[in-house]
Each structure stands twice: as structure tokens, then as C-alpha cells.
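Given below, in the form of C-alpha cells, are the structures.
Nothing in this text is a laboratory measurement; each read-out follows from the coordinates by a stated rule. All values reported here derive from a predicted model rather than from experimental measurement. Cβ atoms are built from the backbone, for glycine too; each structure is taken alone.
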Structure P
Amino acid sequence: MPVLYFVRHGETDFNIAHRLQGRFETAINARGRDQAKHCAGVLLDLFAREERRPADYAYACSPLKRARETMDVLRVSLGLDTAGYAVDDRLQEISYGEWEGSTLPEISARDPELLARREQDKWDFRPPGGESYRDVAARVASWYATVSRDTVIAAHGGIARALLANFGILPEEEATYAEVMHGAVYVFADGTVARYA
């Protein structure tokens, strides 16, 4: 099975404010660019251990701006051009629907009962107009079925959580609470994950 080198997009101002981004088009900030450069250095170390070059891997990315900016920084730092990667809608962040742009305290003030329902079954809960983690996991599985070689991906926390569940690394509900760091590379291989920061 192909190995995945997963990089969460660099930090955005929404991350700092703890706002649900979902499909919002936010840009990475200065720290986010530094995190992407750091991840490129981690990747170079990992590739060197395997006696391979950056060009030996496939590259795939979410279409959202923050992920594409991260991939562009990664590829330039790896000595690759910015045009040589696939963009796939199936790698977009989970959609929070009407909740996007809000913080959890703001949502709790508007609709505490609905937020409480989410906490009871986060895997299958859909915000108004949004997706469940089960929905995300299905589209990520569909994407992974098309992957034929070891691949570097720049995407989102929700995508990493779906991968953790899809590969059986964590139970579904537990995966929804997994911390996914900015500035780290997660290597998914043989039903395991290793984090390199």
C-alpha cells in the first residue's frame, strides 16, 4: 500500500482565533509559512533515509487556499516547481456548513443543544448544511483508492482524522478528537502513523 506523507496546512489567523474554517478560504500567516518550510526540511530528512529524492514521490493537495499555499512552500523548499502536484476536491476540509467562521463558544451560545448532540456522536454528527466525519472518511477512502505510489499530501486536520480511522489506527469516534499539529509530517504506512516534528 502506498505510503502517505501528510502535512497539515500552515497556521492561519482563524486557527489562532479557534474559528471553524471548513471551506472558508483563509490564507496561511507568517508562522504558517515557517511551518511549511520546516516540514520540507523534515521531508528531506525522511527522503534521505530512504535514499530517494523529492521528485520520486507523487504530490496531492486540497484545493483550499491554505493547503495550496502550504504545498507551494513545500515544493519550492524541496527544489521542485509549484505546478507539479494534483489538486483533489476529496482532500478538502470537513464542511461545517452554517457553523463556519464561528467559534465553539459562539455556537454554544446560539444552540447549546445542537452542540451537545455533536459531542455525543462526533463521527456521525452533521452541522446544519455541513458534513459528518463519516462523510469525509468516505471521500478520503475514495481518493486513497486512486493512489498508486508514495505521496506527499497537504490538507487539513479533518482529513488526517479520517485517515486515522480509515487505516484502523484509532476507533472512529476517538479519531475525531485526535490532535493534528501544524509544522509536523505524519507518515501513514502499513496501518500505523508516525509523527515527525
Structure Q
Amino acid sequence: MAKDLTGKRIAILVDEGFEQVELVKPRKALDKAGAETQVVSPQTEQGQVRGWNMKRWGKFVAIDVPLESADPSTFDALLLPGGVMNPDKLRINPKAVEFVKHFFDAGKPVAAICHAPWTLVEADVVKGRTLTSWPSLRTDIRNAGGTWVDQEVVTDNGLVTSRMPDDIRAFNKKMIEQFAEGEPAMRQREQRIA
């Protein structure tokens, strides 16, 4: 299992109300593996975006790159934390949807946890894929042509998904593996499948 992400630049796309633990713990794991993580957000108020901490408002996190000026081609992979409010806001933001879609079009790895697959549904990238999420999204995923399963972590051709904060440990492990493989490995897999 590859664990070295040195030289990899990872975008973490969030809006207000992201589940705090779903950003903080995966980001810490990515940083520990050597990645350069950058928070990308449409929120521009004082250069910060506020998280949600299970049942109440959480901490503010600094925005490294405003979504309006973010170039997805400069990133190697994408992390999408969940929370209910965050992906609900992102999926109605055309720039956010376009940003997410770029990673799939370019064959770059993506990791999404909890409610984050709502944004994937809106980006029209779940058709033909197997993934998991918070259970309330299963019908949305099925209606978008995906296969929903109730598992701790699921990988499907560069896409890593998990259900909830309790799955973060397994999520982080698979996310780092997939991000270490990166784009060339994904393209090779696609060629073998075709």
C-alpha cells in the first residue's frame, strides 16, 4: 500500500456547514502522508468557512483558495467532506459542480464521505459506479444510475466513499491509497477494463 503523497496537491471543497470531523481528520491524514492540502470554498466572508460539529456550529477553517479563482487542473485529487448543509449548498452552485466534474473528466481520484455524494449526483458522475454514503442518499444515488451499498468504505475506479464519521479511519486509509496511485494508475485501470 502506497502511503507517500509528497508532491501531491489535494483540493478540499467545502461550503458553510461541512461536518468538521470529516474535514479535520482526513486533512490531518493527508498532511501526515506528505500532501499539500488546500481548502477551496465559495465562502469569502473574512477568508473563512464555518464547520458543523455534530449538533452545533463548529470552528472556522481558513480558505486557501476561493472557488471563483480555483483551477481544478492544478490539483491531483479532491476530498469532499459531508455534513448536510455543505453538499446541499455546493450542489446548487454551478462553479462547485463544474469543479467536481473536472476531477472525474480528468481521471483524478476523489474521496467523498457522508452526504458529500449529493454533489457527485449533481455533477452526473455516479452512473455505473458503486458507492456508499449516509443512508438517506441511497435513493438519490440509485436514481442517478449508481449502485448504493451499506459498507464502511467503497472504492470504485478512483472514487472512495464512506457513510459517516465512524468510518473515517477506513476512509482515510483507502483515500490515501487511491490518491497515491493517482491519475496514471486510474487511466491504466480504465484501459484494462475497456
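Calculated for structures P, Q, mean count of other Cβ atoms within 10 Å over residues 102-109 is largest in Q. Have a look at P, Q and say which one yields 17.2 for mean count of other Cβ atoms within 10 Å over residues 54-61, as calculated. Answer by label: P.
Starting from the value 3.0: which structure in P, Q was distance in nm of label points 7 Å out along Cα→Cβ at positions 38 and 86 calculated from? Computed on structure P.
P, Q: which one has mean count of other Cβ atoms within 10 Å over residues 6-13, as calculated, at 23.9? Label of the originating structure: P.
If you work out relative contact order in percent (Cα under 8 Å, 6 or more apart) for P, Q, which one comes out largest?
Structure P comes out on top.
Please state which of the structures P, Q yields 12.0, 38 when Rg and Dmax of the Cα atoms in Å, for residues 118-173 alone is computed from it. The read-out was computed on structure P. Assuming 1.11 is Cα Rg over 2.2 N^0.38 Å, for residues 14-69 alone as calculated from a single structure, say which of P, Q it is. Label of the source structure: Q.
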